[in-house]
Structure 1
Amino acid sequence: MIELVNKFEKGVYAVLMALLMLVLLGSLLDLVWLLYDALIFTTPALLETRELIAVLGAFLLVLIGVELLDTIKAYFRENSIHVEIVVLLAIIAVARKVILLDPTGKTGFEFGFELMGIGVIVVGLSAGYYLIKKAGITIGPGKQVEETSE
């Protein structure tokens, strides 16, 4: 029964990987079109602030997808979850949120409160990433915590 569950799990990961590759391809094409449109049609040879933020947001979205694909690929290769990749993915996602942050329509208090919350998340994720890298901890095949030597 465990063997059947493991095969099912691998199949689910394979389907997720295929779907993620399609999403990444679409996101990459969207980024190329966004950059082409901004540089050729909207403001030739110059990106305005709004366009630059949109391009950076799309770029980081593709980067998040690539890192997620790397996480799934590592699971297939080693049958283990690389926690540091997942935390790094979360840091990139928060960085994308900060870049795309739009203060319009918010009071100063709301915007400041949101920035403080994001700051706490960034500090927590950074500290967690540092500790994970320092300890070299991953979750191995039996889902137990292992320390790897560097």
Structure 2
Amino acid sequence: MTTEPHPFQPVLVHAFSVAITLSKAYFLKPSGTGQTRAAVYAASGTVTGRINGKVIPMSGGDFPLVRADEVIDFDAKYLFELDDGTIVMLHSRGYRWAEPEVMARMARNEPVEPHEYYMRVSPKFDVAEGPHDWLNKHVFVGVAEKTPGANVIHYFQVM
């Protein structure tokens, strides 16, 4: 067995993090599919790293589906405003799952350790041509940090 990396193995570079405070969750259960659908809105937040700014309050949110296997299937869309006034739209899909007792603690907004859950997202960005249009031209992977009442998503640019 070789320990050499694959010649096409991507390199990930931290681009920025978004610390987002979430609103109360609203649930539709069961939804028309028999599963649980939720709506959680982006109440506030900050963007820090290669770009800096703030989450535009209530500009969108996440509309996750809680699947029959208890995996949360995220579908988030919201805006942030960078320090130079540029507006960025984020659309992110991903998953969160853990052992049932950990998921229960997260549902009660109790602290959990990063190794206790899987929470990854795949975002796409929409931004006007200009100094931040590199967001439109690269693939990113987000690793989310679950905190009580909030999330911090660390976005890595795939090089």
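Values in this text are rule-based calculations from the coordinates and carry no lab data. Computed from a predicted structure; not experimentally measured. Cβ atoms are built from the backbone, for glycine too; each structure is taken alone.
Structure data summary
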| quantity | calculated |
| --- | --- |
| Computed -26500 for helix-only ellipticity at 222 nm (-39500 (n - 2.57) for each DSSP H run of 4 or more, over all residues; to 500) - originating structure among 1, 2 | 1 |
| Comparison of 1, 2 - label where distance in nm of label points 7 Å out along Cα→Cβ at positions 44 and 116 is highest | 1 |
| Structure (1, 2) behind the derived value 1.6 of distance in nm of label points 7 Å out along Cα→Cβ at positions 12 and 68 | 1 |
| Which of 1, 2 yields 5.3 [distance in nm of label points 7 Å out along Cα→Cβ at positions 4 and 28, calculated] | 2 |
| Value 19.4, 61, calculated as Rg and Dmax of the Cα atoms in Å, assigned to which of 1, 2 | 1 |
